[in-house]
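Several structures are given next for inspection.
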Structure I
Amino acid sequence: MAESDPKIAQARCPGPSYTDMLNADTRPAPDYLLTESNLPLTNEPLSTQAYVSPAFKAEEDQKMWPNIWQFAAREEDFPEPGDTVVYEIGDKSFLLVRQRDSSIRAFYNACLHRGRKLRTECGPATQLRCPFHGFTWNNDGSLKEIPGEWDFEHLQTKDMSLPELRVESWQGFVLITENHDLPSFREWIGPGVEHFDNWRLEECHTAAWVGKVIPANWKVVAEAFMEAWHSIVTHPQILGFTADANTRYDLYGDHMNRAITASAALSPHLKGKDQQYVIESLAKFTGGAGDARSRRGGIEATQELHGFDADDPWLARKLLAKGNRDAFHAQNGHDYSRYTDSEMLDNFTYNVFPNWSPWGGMAPNIVYRWRPWHDTDNCLMEVRILIRTPVGEKAPKSQPMRLVPEGEPFAAAADLIGAALAGVFDQDMANLPHVQTGMKASKTQRLELGAYQESRIRHFQNTLQKYLSGTLPAKK
């Protein structure tokens with residue numbers, strides 16, 4: 001793990017640090033929370049061409065996307081033998097199929113006759129039959145039937161099995177890659193991946209899944225979720241319980257980085273507010289009700305102190321963490337007693353290169369994914385909420401992604417992701433289309449990043465450049 005750079009470590013907003021909060025925790029904080037990890041970075045400006053140029057997109061399509069591990073599905077999306085998932089990224093289409101032995105195979109989603117997609121929708125399949133002329137493959141990719149076989153004698157000596165991709169599973173996520181020479185996913189992602197061993201997202205299932213096409217480049221949208229300090233202007237309603245500007249940013253290897261934004265703690269921008277203000281602010285945001293979509297087990301403006309000191313400067317964190325432990329245990333039977341207040345409350349926003357973000361910790365986990373959508377100026381943003389499957393029960397099959405209609409806000413899916421979370425997303429989306437058009441209008445065509453608070457963006461862009469220059473991918 002990289003050592004902390006003193007210059008970066010000093011570039012912090014005044015106020016209590018995240019480490020101060022960990023030191024006040026009701027449980028000893030593990031090393032994976034206490035240890036900071038920085039990497040040497042420059043302060044050179046970025047070019048807007050990375051976001052607006054079709055030529056740049058073409059380079060990504062050729063040099064980056066085929067050479068990475070991609071999050072294609074969750075295990076619970078297709079739990080039964082014969083279940084299929086159609087996963088598309090840019091112009092590529094892939095077909096994931098659950099096999100009889102419950103393993104997963106992934107194929108290029110194209111008929112070897114005339115190229116028609118074999119499937120356009122997810123769902124169960126007893127075979128893979130092309131709707132155009134009827135060429136048919138078994139679910140394991142082996143050729144089953146060629147209609148009018150008398151006219152295809154020249155294929156009898158050819159391997160007509162469907163071309164495959166590599167498949168691995170990690171924490172309930174199904175990963176695919178076109179590059180058969182990549183290291184395993186866990187080796188490829190590198191340091192930081194071990195943190196999730198303690199959180200076991202494979203015990204979770206998809207409770208909500210929403211997508212929306214955003215008129216901005218996928219990197220513009222993804223990078224909006226790599227820093228928290230825009231909250232003071234964009235999300236002022238969360239400052240009473242979110243320590244936005246004192247977010248910890250950690251960088252690991254090439255393919256993972258992390259932001260930890262403390263919850264149930266005041267923003268350093270607010271002065272003279274007490275712990276009751278924190279509790280009241282959070283209760284107002286969530287409506288006071290217990291709701292996995294708000295990652296809270298229930299919070300009211302007036303709480304019993306449960307033996308805590310009313311003058312404790314971290315009272316809200318301790319009180320609300322206990323509330324989450326009790327409420328989530330009652331909901332699903334899992335034991336949360338050993339987990340820190342931080343793991344029960346805070347926003348552990350990990351980014352896995354290049355385009356998805358699984359949250360860590362033990363509160364219901366949010367997962368973001370951003371996919372290019374036909375051209376440089378649009379992308380599909382997806383939001384999943386994972387909750388723990390009750391002890392002794394089988395995870396329910398995921399409901400299909402609900403695509404928010406064009407022109408509608410995330411609030412149109414508030415019944416799935418909650419009004420509070422949808423409102424935060426809609427505040428972000430009010431900015432991002434204008435970031436895209438503003439980059440095109442820019443005279444300088446340069447972007448200047450903060451040294452610390454936007455270090456994850458710099459780290460992400462550095463890795464992307466390694467793929468475009470040929471420095472990556474590393475081979476096994």
Structure II
Amino acid sequence: MPRLLPAPLRDPLQRWPLLGWLGVGLAVRLLVMPFAFHGDLLAVYWRAHLIAYEGQLFAGYLVNMGAHYVHAASLRLLDPLLPAPEAVWTQPWWWDDMAGLMPQVTRDFASSPDVFSTLFALKLPYLAFDLGAGLLLLALVSTARPDAIRRAWAFWMLSPIGIYATYLFARYEVMPVALVLAAILACERKRPWSGAVLLGLAVTMRTYPLLLIPVFALVVVRGGARQSAWAGLALVPFGLTMLSNRILGGDVGELARLREIPAGDAFLAVTVPVAGTGDIPVLLVALLAVYGLLLGRAMGWWGGAPVPVAQLWVWLLLVHAAIFAFSAVSAHYFMWFTPFVALALARRPAWRGVLPLHLLQVLVVLAVTDLVNGPQTLLGLFQPLAPGAVANLPSLREVLLGSPELTAQMIGALRTGFVVLTALLVAPAVAELAGRAPQPPPPEPHGSSEQRQPRQREQRVAP
């Protein structure tokens with residue numbers, strides 16, 4: 001088998017079960033790809049079509065431009081599978097009146113004769129990144145037990161929030177996820193500077209990996225100068241993106257654009273009130289605590305030796321858990337958490353509560369989005385199957401429409417439950433990072449004769 005394939009797929013004893021789960025996952029993906037979308041899919045591709053066909057940037061929204069360039073290149077590659085650009089990316093668009101025009105644009109698109117084939121084609125880049133992320137995941141867990149590898153792979157193939165975010169809501173969260181996984185793999189295989197570039201590319205796809213740079217830098221290299229250089233390299237792609245925005249679009253965009261979004265609407269939504277002014281954002285406290293603990297380890301203030309690179313993913317699991325426990329972000333963002341669930345399933349099989357707790361998290365996340373947004377972010381995603389029926393679809397929001405106080409109480413209860421579920425899920429990780437749980441021994445070789453070859457044939461880091 002080609003050496004580019006992860007070791008589990010080169011192992012005859014593991015290959016066929018893994019390919020079986022791949023077939024199941026592909027069947028699910030191909031089944032739903034033509035039939036569901038959210039208006040955000042059209043917004044992203046509308047901005048990308050300006051790049052692909054008009055050679056210009058939409059200067060009113062210069063954010064996540066790495067992803068927009070990927071979408072623009074995809075449009076060119078997918079030209080033979082798509083209707084003429086003017087048949088899909090029409091004016092007027094909804095930027096000046098989103099509440100009024102977005103339903104009209106999405107309804108018109110859902111009613112078009114080519115809607116099913118168009119949706120299928122537009123999601124093909126997401127499928128490619130999704131499968132690429134799965135292969136990276138297999139490479140990361142290749143030294144785990146075969147049954148644990150299969151469990152992680154089956155989860156990735158059937159992840160409910162992954163399928164929801166990528167193929168139902170139809171957002172590009174899998175793009176930064178794949179690059180974050182690639183950065184972890186590069187760092188674990190002793191190529192930290194390649195990892196910096198890969199993480200920097202992830203930042204151009206979605207801004208949230210900026211929060212991961214301090215964790216990577218403090219773990220994967222040693223010494224303040226090298227850590228600063230690593231972080232600086234990881235910021236280069238983002239800086240180049242903002243420079244190109246300034247040259248081509250007249251504005252740096254990215255963080256400057258994000259400042260316009262009220263902090264309480266997303267990442268800084270959960271706060272501790274302080275008498276007078278200056279509420280304390282809980283997420284900021286959690287992130288600074290993680291950065292401080294890692295800095296203390298790097299400086300030798302506590303905890304013995306610096307954090308081993310093999311433990312990087314556990315710290316990242318903790319950071320992602322904090323992001324979602326102490327934020328009020330949209331449901332499709334929760335896909336960022338799924339790779340770390342998969343890694344835990346393969347690398348820490350003793351953490352038996354990870355999968356059931358995560359599935360409960362997903363139920364809570366989807367219930368909250370249904371309460372907040374109604375059918376437009378759940379059942380209404382299947383609008384192409386019945387373009388005029390979205391307003392009549394059932395939702396939790398509709399059930400409680402006459403009781404705003406009860407709705408608020410329900411949302412509060414669900415978010416409280418999510419925080420508890422997240423705390424329970426990461427409890428063994430916190431115990432391990434605090435040194436209160438034994439480190440798992442390196443896994444014994446299993447399976448084929450290839451896996452029993454001398455370790456110098458392939459550099460691996462035991463999880």
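Just so it is clear, none of the values below were taken in a lab; they were calculated from the coordinates. These numbers were taken from a predicted model, which means no experiment stands behind them. Cβ atoms are built from the backbone, for glycine too; each structure is taken alone.
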The highest value of mean count of other Cβ atoms within 10 Å over residues 35-42 among the shown structures I, II is in II
So helix-only ellipticity at 222 nm (-39500 (n - 2.57) for each DSSP H run of 4 or more, over all residues; to 500), computed for just one structure, reads -6500; which one of I, II is that? I
Taking FRET efficiency 1/(1 + (r/R0)^6) of positions 131 and 419 (r between Cβ atoms, R0 = 35 Å, to 0.05) from the coordinates of each of I, II, which one would give 0.60? II
Please state which of the structures I, II yields 52, 48, 42 when Cα extents along the principal axes in Å, for residues 107-282 alone is computed from it. II
Calculated from one of I, II, Rg and Dmax of the Cα atoms in Å, for residues 27-170 alone reads 21.0, 73, and the structure in question is I
